[in-house]
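Read-outs: derived from the displayed coordinates by stated rules, not from any lab. Keep in mind that what you see is a predicted model, and the values were worked out from it rather than measured. Cβ atoms are built from the backbone, for glycine too; each structure is taken alone.
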Structure 1
Amino acid sequence: MRRGMVGCLLALAACSGGMAEEPAASPEPPQRVELGYEAAGAATQGDVVNLPGAVVLPEDAQHALGPPGPVRLRRWLVAPGEAVTAGAPLAEAVPLEVGDLEAAAREQRAVLQSRSRLLEVVRGQVAAGVRPVDAEREAEVSVTEARGRLEALTRQQATRGAGLEGGVWRAPVSGVVSRLRCAPGSVQGPEAACVEVLEVGRAQVEVHLPERLEGRVSVGSAALLYPASGGAAVELRVVRQAPTLEPSSRTRSIYLVATSGGALAVGSSGRVRLQAPAAPGVVSVPAGAVTELDGAEVVFARRGEGAAAVPVRVEGRAGEALLVRGAGLEVGTPVVVRGVLQAKSAALSSP
């Protein structure tokens with residue numbers, strides 16, 4: 001019995017030894033990527049630099065206003081943050097009586113006379129060496145201040161009630177009320193800065209331009225503002241520049257206004273991409289279209305049914321695009337933007 005089982009096992013081993021091994025599966029060929037093309041674009045502007053910018057108001061767009069004549073304020077008709085148009089009511093006010101102004105002027109005239117007499121006394125003391133020279137200067141300032149107040153009262157007498165229609169003080173400019181400084185019930189004149197009105201529509205973006213870049217950016221240059229708060233970019237244009245450099249930073253302030261993209265919010269900030277006209281003969285291509293081949297930068301341009309490498313020189317950037325120059329490249333030339341690595345591999349393997 002044992003001898004029969006051994007025979008069967010030997011026979012089975014002989015059969016299995018004669019069986020052919022299955023061939024190994026061949027690897028799948030790499031999947032071919034179809035090349036995608038995009039036409040080279042016209043290059044009108046190139047990036048110069050990205051710098052921080054802040055939205056500010058020019059000084060002549062900030063108005064500290066007093067009433068048109070000597071008045072007693074009754075109540076404000078506006079509040080901080082409120083927009084007003086030229087001619088809109090600001091406050092109710094009552095013109096001062098002529099008698100009130102005359103009494104105030106008499107009182108101020110007496111103050112001026114008293115201070116003038118004191119000045120003569122101080123001058124004598126300074127000449128005698130009893131008082132320091134600074135005492136004379138202080139007395140002179142006091143007299144000048146009293147004389148200025150008297151002149152203001154005289155002007156107020158001449159303009160009593162002027163500019164008030166029905167006891168209402170109206171805004172001379174359009175803008176946004178930023179601050180109210182004078183309390184209702186107080187007596188105020190034209191020299192008082194009772195209300196601040198800001199012409200927010202005249203907001204500008206201030207940028208500090210390094211001295212080394214001055215020759216590349218000038219009045220009329222274009223730019224883009226990317227607000228720190230997010231949102232769409234705002235197109236800008238340089239409208240003026242400071243007359244001198246900042247000595248410590250060696251920068252010059254330049255100011256830009258919005259040409260599209262909405263209003264500028266005073267106090268906001270962002271990054272400003274300053275631009276300059278692109279050099280003649282360059283075209284705009286996506287940054288991903290440029291690659292390196294045999295130590296040189298190239299793009300792959302459509303040639304017949306395929307693509308051929310065209311050496312290029314990168315002249316600059318325009319946002320996410322590169323500005324390049326190459327033989328035969330012109331606006332509208334199709335360049336590879338999808339499958340760049342495949343086109344590069346084909347170029348390397350070709351004889």
Structure 2
Amino acid sequence: MSGDKPDGEGPVPKDAQITLVTVVIEKHYPYIQDQLDLIDALNPGADFKLLVVDNAAHAGGGLTSPDPRVQLIPGFDPAPLPLEGRGSYHHALALNQAVPLVGTRYMLVMDPDFFVIRPGWIDACISYVRTRDLGFFGAPWHYLSYRKWRYFPCVHFLLVDLHRTPAAELDFTPAIVEDRRWLNSPAARWLKKHLPRLYNRSLVESRRDTGWRLRRLKGRGASEVLQPVLSIERELRAPKHLRHERGRSFERLLPRRWSYLPAPGSYVEPEAVPEFQRDEYDQLSPEMFAWRGEAFAFHMRRNMRDKTKGRTEADALGDEAALNGLLARIRATGGAC
């Protein structure tokens with residue numbers, strides 16, 4: 001690492017260009033220009049490409065962009081895909097189509113509504129992966145959901161060094177149908193009836209969603225993840241015993257694989273990240289992530305999940321205004337940090 005600054009802050013080599021890959025449906029279209037504007041504001045002079053798979057354009061039409069860095073390709077009709085987990089299969093099919101088109105060493109898979117707010121994050125992330133010899137770096141599933149895997153990046157924000165893991169080895173196909181088949185099996189039903197506590201524990205990190213197969217490729221290089229911003233005491237409400245300190249203390253005694261709680265140090269409390277203590281974040285209620293003690297990104301996914309039921313048009317317009325205002329402030333001030 002001669003000539004490099006510690007902790008991934010060194011210069012990025014010439015071969016460290018990056019392709020950002022994202023998948024959209026119609027409701028995501030406005031986010032593409034939002035992403036481009038935010039990336040340019042926080043990463044002046046960064047050399048990147050943006051590959052967009054439009055999963056709403058399989059029948060023609062769809063998203064357009066005048067930006068020469070943007071490559072648009074049509075996605076797929078979801079109708080033939082399994083009903084169980086259809087959105088995940090649809091997403092994975094688009095990613096598997098996009099990966100062979102990536103011609104750069106580094107590929108970043110990211111959701112269109114995952115907004116990185118750290119200044120200079122493209123060079124910082126690439127340099128960090130390079131100097132730490134990482135194969136994968138990114139955001140884990142937020143720990144609000146204990147059935148998703150932890151401590152390994154997911155497709156919400158996933159940086160891959162394709163020199164370590166060739167594109168041909170990447171398969172984002174989920175196994176949700178197989179998971180459901182097991183849950184409906186006689187063995188699982190017996191376990192649920194006679195040993196319900198063991199059955200519930202078996203669900204921890206059990207859902208094999210989009211990108212789960214990548215965890216098998218750890219031999220291609222170490223992995224590191226961002227830290228979800230999470231209040232264990234206030235936000236983890238299920239199972240019910242997590243609402244009390246006695247229950248949380250018991251969970252901390254269990255092996256990671258069987259515990260409903262994420263491992264200590266794998267997350268940060270909201271009070272530790274002052275940038276996220278703003279009114280806009282309170283209104284939007286996104287998933288938030290920190291890196292190396294500072295605010296790094298927020299993901300609107302949680303907002304969409306929490307407010308789907310009972311949302312009014314006024315709610316949607318208010319959130320849109322809050323998001324636009326937040327992004328404008330971040331662009332104007334040069335980032336969160």
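General remarks:
- Taking FRET efficiency 1/(1 + (r/R0)^6) of positions 145 and 233 (r between Cβ atoms, R0 = 41 Å, to 0.05) as the criterion, the top structure among 1, 2 is 2, with the largest value.
- With relative contact order in percent (Cα under 8 Å, 6 or more apart) derived as 25, matching label from 1, 2: 1
- Structure from which 60, 51, 46 was derived, Cα extents along the principal axes in Å, options 1, 2: 2
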